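Listed next: structures, encoded as structure tokens.
None of the figures in this text is laboratory data; all of them are computed from the coordinates on show. Since this is a predicted model, take the numbers as computed values, not measurements. Cβ atoms are built from the backbone, for glycine too; each structure is taken alone.
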Structure I
Amino acid sequence: MINILDVMSSQGLVSGSTRSLIERYIASWNVSSYDAFLDCHILSEKQIASAIASHMNISYILSVAENEVEKANGFSYLSYDKARKLMAILVTPLGESNPFLVVADPSLDGLKEFFESLPFSCRLAIGEKTMIAKWIDDFYPIEHQLPILF
């Protein structure tokens, strides 16, 4: 879907030497470039989200209200466990009918396949990883969370 390291380089957010450092970190620790930037404190979630949204020309979602979470379709197609693994949540802004799949890292393995498998029309949007994790934990009912807790 997207190479985050290339995006950050093309937007001038990382130098050649920093890119080399990130590439070595990714190889050593087997993490995504998104996580490498965060782990090494090179870029903030906000910087990464803003750069990705700008590069992909998609929305950057900063906040979500409980009544915007796509409960009708969202919980049945995106289980709590899968939402946490993909760091994604389905939301439908008030007054709109077409939901967003808000993700932090659009380069994650399995995300493209999941997005394409949804049986309804959906738009991709970017959010900050910490906020998406909070929204998932806050808005998914406890009965959806319980099976993975045991």
Structure II
Amino acid sequence: MPTIPPGTYLGRNDVIGRTLVSIVQNGSTEPGGMDWAFSYYRLDSGAVFGLGCQDNGTFVSEIVPEDAGPIEHPLIDHVLGQQIVQVLRDGPESGMHLDSPYLVLQNGLLVTDVMGAPQGLGAVGVYIYTADEVDLSKLIEFFD
């Protein structure tokens, strides 16, 4: 599989139409503080990126840390092998206000993640939604 050098900016043409081949993550906990989960999304092009901040309109290619491992999610088998058809972010009226954009897949599932949350809530990590769980009319395009 080809690789994309770390630090390469990934725009619309580098993401839309590409296939999601793996998602891995690592994390940490600050006792009495925050839980952190860093998720890494690998495409069939070899590009690896995190969803990062939702309002920058681009992704940056990253290196997967050695301690990152596969995620466990009941819908993961329905996500891997799917093409990304759109990338959306929270609009002003979305009511979601997550930090990360949403990858909209060919089969209609949406993938996003929460990088940080107060310790002990179990709120960090990858989230997979069906189209009926998210009001798409309140999301806007990620790529400008």
Structure III
Amino acid sequence: MPEQQRFVVTLLDEEDERSVLVTRKNEDRFIISAPDAVNACFLFDSAMSRMRDQITSLLAHLSDWIGSHRERIKSAHVAFRNKGDILFLVTQREVAFDQKLCDALADLDSAVACDPDFDAIQMEVLAIPCVSRASAAAFLSSGHVITHAK
């Protein structure tokens, strides 16, 4: 790929009649009007701020949930996966299937999915039996991971 110049474009006015050419790393290009570019940047900034707030609240909510189920949990991980969703992975304290923990996890999943305070978040939950850290890591292979309990 040819080396590309990097420069900053300043859009001073939402009434600017010019167009903005956007070229992605994969060479996809599209043209957008300056007012639409300004609006897109504003919407993106607002969405990112809302997402950060919701993730902060979600992490606190998950931490409380873990605390109330600590006797059944060996470890818990929150993985921010590359496709944009979140995986909440809980490793059971025991190898045998823990119906109570799985029921509580299903209730948590449903509560988060239905809570308007988390409407920008796509989260999956998964409980696995007591396994080694390396085995659990296989479920956490993409994205950034936060480990809550060890």
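Observations
- Answer label among I, II, III for the case where distance in nm of label points 7 Å out along Cα→Cβ at positions 29 and 101, calculated from the coordinates, equals 2.7: I
- When distance in nm of label points 7 Å out along Cα→Cβ at positions 109 and 133 is computed for each of I, II, III, the one that comes out at 2.1 is I.
- Computed 42, 38, 29 for Cα extents along the principal axes in Å - originating structure among I, II, III: II
- Identity of the structure behind -500 (criterion: helix-only ellipticity at 222 nm (-39500 (n - 2.57) for each DSSP H run of 4 or more, over all residues; to 500), calculated), options I, II, III: II
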